[in-house]
Structure 1
Amino acid sequence: MTLFIGLISGTSVDAVDAVLCDIQPDSKIQLLHSHSQPIPTKLQSELLAFGQSRYSGDAIDQLGQLDHQVGLLFAEAVEHLLSPTNYQPSDITAIGSHGQTVRHLPEAPYPFTLQIGDPSIIAAQTGITTVADFRRRDMAHGGQGAPFAPAFHQAFFSSDTDTRAVVNLGGIANVTLLSPNQPPIGFDTGPANTLMDQWISLHQQKSYDQDGQWASSGHIHSELLEKLLSDPYFSQTAPKSTGCEYFNMEWVKAKAGTIDLASLNAEDVQRTLLALTVRTVTDAIHQQPNVDAVYLCGGGAHNRFLAGELQKQLPRTQVQTSAALGISPDWVEAMTFAWFASKTLKQEPIHLNSITGANHNHVLGGVYFS
């Protein structure tokens, strides 16, 4: 048994997902235990504001403080993950930590991506070797630095006979197209939950729309939807990746133009934002003819209304969650980074060049010893 821990906090900034996995030399993976560590409200607010360039005092000082706080939080998540088990830190080969993204600008003149959660602190606090800083290594080799989950999807969800699509519905949506005996194609399609989460937070002070109930009570505003869909990102060819610094409420207001959002029924806007996710995801899936099955993962996989709308747009393809393939939709991304850590320690490249556009497949991440 070779044990690895995977850690990630996604674009919704609501919790640190932590998993304990047994990863065998042949890369077979088994989820042994999982834990979701809530992010304190104050820290969540600071991280969301920081990511939108709303700083509290000196930006560099705040970045350093947040980097330290997130590192401590990730270490705390490891403690809570292991406490119900019989495993000790000495039993764990390594932690794979994604960190918390605060900026992702792959199209900048000098492209960069920034994930915080100091891995030196995680290693020191837990006593476990920590592998981190995965995305910048991909960018250094000419890649977009995202999405990364498609490499995991290819390794564990592909089929020798079926063409499959795996849709990760986090704050941002990404789609992986898996064809037999072909390298995977994967890219960010645009917003998944981030716009809906922000809109319901503004109007109902809720962090998310459970099961899409509020969205289901509204009607699609066709003109607003077409204005949102006119953004050039959606017609851009892969490789491509994006983030919440691009798709946010300021973006919605700008794209709405002369449409006064305040004059619309709030539930109609929510319904339209959900329709945007459905349309952009299904457009991406339709790039691959004859998809046999669609598997959903990420928090949005639990949005019953969203899943139902996706099924309506894909009538000849069964839409279900990754649980049908043996891995809960809640833990796919965290397991990805446990697996990445195992690959890094073996100095094995991760096959991402067909996804991120990197100039070759390479070893990812830096190693921080405890």
Structure 2
Amino acid sequence: MQVEGNLETQLFYENMRYEAVENPKFVDVNQKLQSVQQGSAQYQQYKEQQDALVAQRKAYIADLQQKYPNSLFVSFKTAGQNPDLKDIRNPDGSMDSQAQVAVYRREFWDNVDFSDVRLLSTPVISNKLKRYMSELTAQQPDSIRKAASHLVDKVLDYPEYFQYFANWIMLQYEPDKTTLMDPQAVFVHMAQNYFTYDRAFWSDSTEIYAIQLRAHEMAQSLVGQKGPDVRAMDPNGNMRAISDIKSPYVIVYMFDPNCDQCAIETPKLVQWYRQWKSKGVEVYAIALNTNDQEWKNYIAKNGLGNWINVHDPTNKAIYATYFVDHTPEIYVLDPQRTIIAKNLKVDQIATVLERDMTN
């Protein structure tokens, strides 16, 4: 392919020719490395060959950067380069893979020029973002929040990147679209730090208000926080509160008598409770979206009378306490009334309790 009049296309095809020659060399030396014992003389020989190839490729890219500093293709090629995996050792001489990953993740975006908005129109940014958040970050809320802040804070002064990263992360961990135990923690973190009136320039005040309100409703019931107290009326007209429960563990069960999934999980919970009540567990069941008679009929029909049942038709007792996206919702509180699990199925509760009791 011969190109005239377009530097970007010319560089693209020149790079294709370069890769066509170099890539087979990398494949060959990688296969040789895998075929010999690590630490052997042959392994060291092949490793030196691999290092030489890597050095040549870096020199090739550095030459492009020097010759064509304003080229989109060069910016794209540079952004796609990953950091070197550092040789970090434990005191006993073994490889510290955890520290390696931490440094690799911290340096993952160092080759990206965030002042070059053109890169957002190429696959390199979206591909790096997916890898950074999904593969290089442990899929649990604390790790996701730290990784998100590390990245988004880098681009606060680059509006297009800030908008793209913040929205992508928020949508990726939308609570009803992920299997994380506590996706609300990610949503609340992003909302409180980035989807604010002074930062989220792409949204109007109505949208920001809705996001902040939703985050407020979620923020009181995140895993690791103290479980909110709820005080509401039981079927006999008595006020029952979570704080009055003496059992070490409390299962907060939020259900809708007309919910199809509740019709599956409620009988399972009844059976489970019979086996676990004597082990120091109480169920505090909160009825939602129902009326007094329908609630009482549901209790009688499903045999829920052995645990604590409450209902507040005004919802004042439960607003901004235990967040519910879909019913049924299950929270587990430990003896200190800290939330140790949520978004569970009934058959997952025992595993959570056994792990906590052991610890």
Structure 3
Amino acid sequence: MVDMTTAIGHVQASSDFSGTVLVKEDTITLVELSYGYANRAEQLRNNSLTRFGIASGCKIFTAVAICQLVESGKLSFESRLKDCVDGHFPHFNEEVTIHHLLTHTSGIPDYYDEEVMGVGDFEELWRERPMYHIRTLKDFLPLFQNSAMKFEPGAQFSYNNAGYILLGLVVEATSQQRFTDYVLEHVFNKADMSRSGYFEFDTLPGNTAQGYIDFSDGSWKTNIYSLPAKGGSDGGAFVTVHDMDKFWDALMSHQLISPEMTQRMLTGHVRADDEDCYGYGVWVKKTPKGIMKYHVMGYDPGVSFHSAYYPDKAMKSIVCSNRSTGAADIMRCIEGEIL
């Protein structure tokens, strides 16, 4: 293996990556690097304790929450959405189940269809419903609840953010806790993720990276008007690289859910594309030799995030960026060195 720090440095220099990178083999730190500014105006640098938004990377937390509730007997993967959540969904197929929602095979309409819209189009969502009013999961419902189904449940894979909003509402109805409170208590606290949370944009804690949207003329703006005021079950949590490392450790050592439930969550239930299957809230990449990695990713305006666990090596990689792109390039560099 060549010097991974040098290799990452070359990629950073060519892409102007801004963020923090952590690579560990079991408990041994191989790489811990930070670049760029958490706050450009004040020139406050990113560091290993900086909190970053991770967009859809936090769907895995929602999946863990659902698995915990199934394990406790309060829910099943075959439970139908209509039996779990009170809501008006006039065009939804009544046979949509929790399993369908977890695996993006429900066929329900999405409020932000990533197959149609690009990351740069995200702001269009908030023209009629300003983002500063989106602070609870129910605030998302008018964006999709009256739309038509895309296909029959189970017919195909189609990445769906609205499905994970509904899973969050299932968590709330089943646990009688606000979704973010449930995850804080039953996921973050159990994994000792002491710096992570679902923070509101107008009350961010210290050492939280601003997300930056860059333009071709060299100008930039923050993403505060591009995203909901508070994230939820489909995206928008903030973590540090060390907290994400703790999450992988807690998940793989069965501190969050049992070995049997962990195995079900990490099973590739549906083919997502030519390279990956999808489990519950997590992508699964296989090779002829077996599982290469379990991984999560997230992209929003001003956010790019990749993280993976490599079971054969007990290695973890976490790449958090407060720019719209960059994390994927660093991840490819890391994997080019360790695999």
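Read-outs throughout are calculated quantities, based only on the coordinates presented, and are distinct from any laboratory measurement. Every value quoted in this text rests on a predicted model; they were computed, and no experiment measured them. Cβ atoms are built from the backbone, for glycine too; each structure is taken alone.
Ranked by distance in nm of label points 7 Å out along Cα→Cβ at positions 40 and 304, structures 1, 2, 3 are topped by 2, which has the highest value. Can you say which of 1, 2, 3 returns 46 when percent of Cα pairs over 35 Å apart is computed? Label of the source structure: 2. Taking relative contact order in percent (Cα under 8 Å, 6 or more apart) as the criterion, the largest value within structures 1, 2, 3 is that of 3. Could you figure out which one of 1, 2, 3 the value -7000 for helix-only ellipticity at 222 nm (-39500 (n - 2.57) for each DSSP H run of 4 or more, over all residues; to 500) was computed from? Only one of 1, 2, 3 returns -7000 for helix-only ellipticity at 222 nm (-39500 (n - 2.57) for each DSSP H run of 4 or more, over all residues; to 500), namely 3. With distance in nm of label points 7 Å out along Cα→Cβ at positions 24 and 112 computed per structure, which member of 1, 2, 3 shows the largest figure? If we compare distance in nm of label points 7 Å out along Cα→Cβ at positions 24 and 112 over 1, 2, 3, the biggest value is for 1. A value of 2.8 for distance in nm of label points 7 Å out along Cα→Cβ at positions 32 and 312, calculated from one of 1, 2, 3, originates in structure 3.
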